[in-house]
Structure P
Amino acid sequence: MPVLSDRVGTFTDSVIRRMTRINNQYDSINLSQGFPDFDPPKQLLDALAETAYKGPHQYAVTFGAQNFREALAKKTSPALHHEVDPNTEICVTCGGTEAMMAAMMTICNPGDKVMIFSPFYENYGVDAILSGAEPIYIPLVPPTYEFDISLIEKGFAEGAKALILCNPSNPCGKVFRRDELEAIAKLAIQYDAYVVTDEVYEHIIYAPAEHICMASLPGMFEHTITCNSLSKTYSITGWRLGYLIGPAEVIEGARKVHDFLTVGAAAPLQEAAVAGLEMPASYYEELQALYTEKRDHFLAGLDRVGLKHNVPQGTYFVMIDISDFLALPQFKGWTDLQFCEWMIREVGVAAVPGSSFFREPVNHLIRLHFAKKEDTLLQALNRLGDFLQAHWHHGRAAHSDFSSVLMYCILFTLFTIITIRRPHPFRSRLVQISRYTQCAFNIGLTYAGRKHHGDGQ
C-alpha cells in the first residue's frame, strides 16, 4: 500500500470532536464541544420553514448569495468602522472553520511563519501546517492570560507573515483590551503583516469587557482578514455558515481557494439566515444577558461544588483546574485526556483536556462550556458534585485518616520508648514496644474511622 503524506502524521484528529464521539457512547452530558441544546431564534426557524418550500434549492453563487452578502455587509459595517462592499470584500464559507482555512491558504506560502496565541482553538495549528506555514506560538499566561508584546515584535521582525487572533479567545475566554489590540496593530502595520482574526464569539461578551474588531482600528482594515460565523450568535452550529471580510485583493484570492475547497455554502440556509442578520440590536443585547446569566449560574455552581476555575470575559467556555485530583492516588500518573475520558464514563460529564489547546506542557486544565439549558447545567453540576463527594472528599479524608493513624503510632511508640525505665533484656524490650505500637495503631484506626464517619455526615 502506498504511504500517506507526511503532513497527516503531524497532527491528530480533533480532540474536541473526539470527546463528543466518546460522550455519545454513554449517558453523559456533553460540555465538551461548544454547541447549544436549545433552539435558534424563532425568526430563523420560520424563515427556514418557508425556504423549504420556496427555495432556493440549487447552487448559489459560489462566494455567497447576493442578498446574504448584502445583509452581512449591513450588519458588520458599523463594528468594522468600514463600509463593507458585499461584491468585493466578502466571501461566504462553510462555517468559520473553512473561513480560517481559506484565509491561511490565501496568504501563506510554504515556509512562511505564522504566530498563534497559546492556548488556541486546535484548528489553527493544523491550518498553518496544511498551508505549509510554520507556526510560532505566543503564550497567553494563565490565569489572566496576558502576553508579552515583545514576543510578537520578535516574530514579525523574524519574518512572520501573520498573527492569528481569536477574540474573544477560545478556550480561555479572554477578551483583548483596546491597548493590547492597538499594540498588535502598530506592529502589523510597521512590518506590513496580516492579522487573521476569529471573531465568532463577538456577541458573547460579559461586562465590563468590550469586543473591538481589529479591522476597526486606524489603518488595520488593509491588514486584517476577519473570519466569522453565524454558528454561535444564532445557535445554528449545524448550518455551517461562515464568512471572510477583508481587502478586495485578499477576498479575490480567498474566493478562488474557497471555490475549490467546498464550491459554496448551502443556498437554502443562506436564504433563511438573512432573517437572523436583519434582527434588531435588542436581540444581541438579550443574547448577552442570556449568556451572562448562564455564566454566573454555572460559575456559582462550580464554586458551590468546590471546583477551581477562571472567570471568562467572553465566550461560553470555562477552564477548570484539576491539579488536586491528579494528585490523588487513584489518578496518579494520569494525563488530562485520560481524566476526561474517565469523567465521561464514570461522572457522566464530558470535558475537553486543556493540553489540546496549549503548545506548552499543560496537563492540569480541562475545558467545560455552559451553552446549555438551565436544567442541563444543573444536572451536570449535580453529577460533578456527586463525583467530588465520592472521590475528592473521600480521597482527602482517607489520606488524612492514614496520616492520623501513622502519627498516633509514631507518637505512642516514642512515648513508650521514653517511658520504659526498668532494665529489660533487648528481646523483651522489642516485644513490649511492638505490643504498644500495635495498641497505638488500633487506637488510631478507631479514632480515624470515627472522624471519617462524622465527616461523611
Structure Q
Amino acid sequence: MKSVCLNFQVHQPFRYRKYRFFDIGNDAYYYDDYANETIMRKLAVNCYLPANKIILDQIKKNKGKFKVSYSISGIALDQFKLYAPEVIDSFAQLAATGHVEFVSETYSNSLVSLSDEQLFREQVEAHDKLIEQLFGQKPKVFRNTELIYSDELGDLIYRMGFETIMTEGAKHILGWKSPNYIYCNALNPRQKVLMRNYRFSDDLSFRFSNPAWNEYPLTADKFAGWMTSTPENEDVINIFINYDTFGEVQPKRSGIFDFLNALPGAVLKTGKLAFVTPSEAAKNFQPISAMHVLHPISWADEERDLSAWLGNELQKEAFNNLYALKDQIKNCQNEVLLKDWNYLQANNHLYYMCTKFFSDGEVHKYYNPYTSPYEAFINYMNVLSDFTIRLNNEVPKNETQQEISKLKEMIEIKTKKLEEREQELKKLKKEINSSASTEASTKKTAPKRSAKSGTAKSA
C-alpha cells in the first residue's frame, strides 16, 4: 500500500524595528514587539489553533490512522511562549496522541549548516532539547532549514545521529526519477533520503485558491484521486508545506480548512493509501538508489537552490559578516547576547534582501516588513553592527586571538630576521669565496722577488 507522509513547517522570525545608524552603540533593543505579537496572535487565531484542532479531531475520528509530522523552529516556540502559549498546549495535545512526530531542525531556522559544524551541532541539540522538554519526543528525523541538502551535508547530519533526512525532490536532481521513493545519500548509503513531491505540495501551498488554475477548485477527493493514480509500485508521497498555508496563505474563505478536515477520510477510503510519519516511512521502505546532490538544493523558487538567501552581494555580505563572529560566539557566556545571536541567524533576514522579487513573485514579500531588499540590508547591518560592538565588549576580539596574533607576529619577525641573516651569510660566504679566489689568483700570477732585490744597500 502506498503511503502519504505529511510534514508541516512552523516558523516565524523575530522582526526588527527600524534601527537607524544613530542607534548603533546607544540602543541594544532591536525588536518590533508590536509587529511580532500582532503577527503571532494573528497566526495563532487564523492558522495554528484551528488547524491543530482539526488534525486532533481527525486523529481521534480515524483512530490513529491519520498521522502527521511537524518541524517547529526554536524561535517559533520562543514566540509562542511570549505571545500565544495556548498554541504550545495544542501541540502538546497532538503529541500525546502518539500519532504525531516532531522532526529535528536548527533552533533558529538558520543557514548555519553552511558555515560552521560546531555551531550547527549546538543549534540542533538546543532545538531537540526544547522539543523533548515540551512534547516528550526526541526527534529521529532531520529536516534542515528550507530543506537545504547536499551529499556532504547529509553525511554530516548522519554522523550527528540522524539516519533519515528530508529534502526537496528537485527536478534537476531527480531527472526522470520519481520523488515517490526513498533514496539514500550518495556518500553514505546508510542514510535514507525522503524527497518532497513538489507538485502535490505546491498545489496546496500556492495554487489552491487560484481561480485561474485549471484544476480549481481542488477538493479532498480529487487530491486523493491524484495520489492514488500515481504508479502502483511507488512507495511514499511526501507532502511538505508551510503550516501557515492553512488560514493565512490560503485564507479560511478559500475552503482550505474544509479541505484539511475532509482529506484524511478521502485518502483512507481509497483503500490504496495510508498515512505515515517520516520515521515510519523510513522504517517501512528501503532506498531504491543513491541520490547524487553535489551542490546544495532547497525548496525555494524555481531554481531550488540557495539563491533566495545568498543570491546577491547584499545577502553574501550580511551572511559573511554574521558568521565572521562565530569564534567569539563560541567563547561567549552572556545569555542575552546568545539569544540575540540566535535571532540574528533566522534565514528570513537574508530572504528579505532577495532581489528576485520581480521574477519569483509574491512569495518573498509575505510577512516582509521592508519596502525593498536594500532597506532590509541596511536595517539588518545596523543591528548587526551594534551586536558586534556588544560582543566585542563581552568577548574582546583579541582576547582569543591576541596570543595567536602575537605568536604569528613573532614568528613572522623571526622568520624575516632568519631570512635576512641567511642572506647576510650567503653574502659573506660569497665575499669570502671571492676574496679567497682573488688572493689565490694573485699568488699564482705574482713574480718571485730575489733576496737581493729586496735588501737595501749598506752604507
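Numbers below:
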item	result
Source structure (of P, Q) for Rg and Dmax of the Cα atoms in Å, computed value 28.2, 106	P
Distance in nm of label points 7 Å out along Cα→Cβ at positions 188 and 324 derived as 3.2 - corresponding label from P, Q	Q
Among P, Q, which structure scores highest (criterion: mean projected area of the Cα convex hull in nm², for residues 28-163 alone)	P
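Values in this text are rule-based calculations from the coordinates and carry no lab data. What you are looking at is a predicted structure, and each value in this text was computed from that prediction instead of being measured. Cβ atoms are built from the backbone, for glycine too; each structure is taken alone.
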